[in-house]
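Student: Read through the structures below before going on.
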Structure I
Amino acid sequence: MKSAFELAMERLGATTHEFTPEQKERLAAVDRDFAAKIAQARFENQARLAKAEGDVEKLQQIQDDLTVELRSLEERKERAKQQLRKEFGA
């Protein structure tokens, strides 16, 4: 039985790629690695916030830095996963 996504892709003339268990594991490993990096960034951000001692400018800068770092990590994660998908031939 095909999913709604698979049926829609067929109608559009596109193909879907089924990943092997090994490929899925490699993609999941990327997710886990970057989840750890994101958790570390958040942890370090909390430590920096504690040291800011209520300085509004410092607090805002720390939050801005975290936002930039999280965005960067998400982009790097997606690039790494896209690279794997290319390697898999998807």
Structure II
Amino acid sequence: MSDVLKKYVNGEIVDMTAEEIAERTTRREEDEAYITANQYKSDRQAQYPSIGEQLDMQYWDAVNGTTTWKDAIAQVKADNPKPQE
């Protein structure tokens, strides 16, 4: 496999310059860093109870004087902490 990266220019395949390769590498590293830093958001979203379930928890917490909803949300946040900056 060749270490030279290629690109299309006006329908022809040409070699990328060293500067283009460096810029592409930097962009990829920045993208990966962003994804890593924000992964907790999608992880939390997948684990939160549905809105309907949350509303039901809140209703029954108000009726029973419990903290089921707050406990459930706190657990999701604890299991998927926001990264330190």
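Student: Given structures I, II, which gives the highest value for relative contact order in percent (Cα under 8 Å, 6 or more apart)?
Tutor: I
Student: Which one of I, II has helix-only ellipticity at 222 nm (-39500 (n - 2.57) for each DSSP H run of 4 or more, over all residues; to 500), as calculated from the coordinates, equal to -28500?
Tutor: Answer by label: I.
Student: Quick check on the output: 19.4, 59 is Rg and Dmax of the Cα atoms in Å, derived from one of I, II. Which one produced it?
Tutor: Derived from I, not from the others.
Student: For which of I, II does distance in nm of label points 7 Å out along Cα→Cβ at positions 33 and 49, calculated from the coordinates, equal 2.8?
Tutor: Working: I: 2.8; II: 3.9.
The read-out was computed on structure I.
Read-outs throughout are calculated quantities, based only on the coordinates presented, and are distinct from any laboratory measurement. Please read all numbers here as calculations on a predicted model, not as lab measurements. Cβ atoms are built from the backbone, for glycine too; each structure is taken alone.
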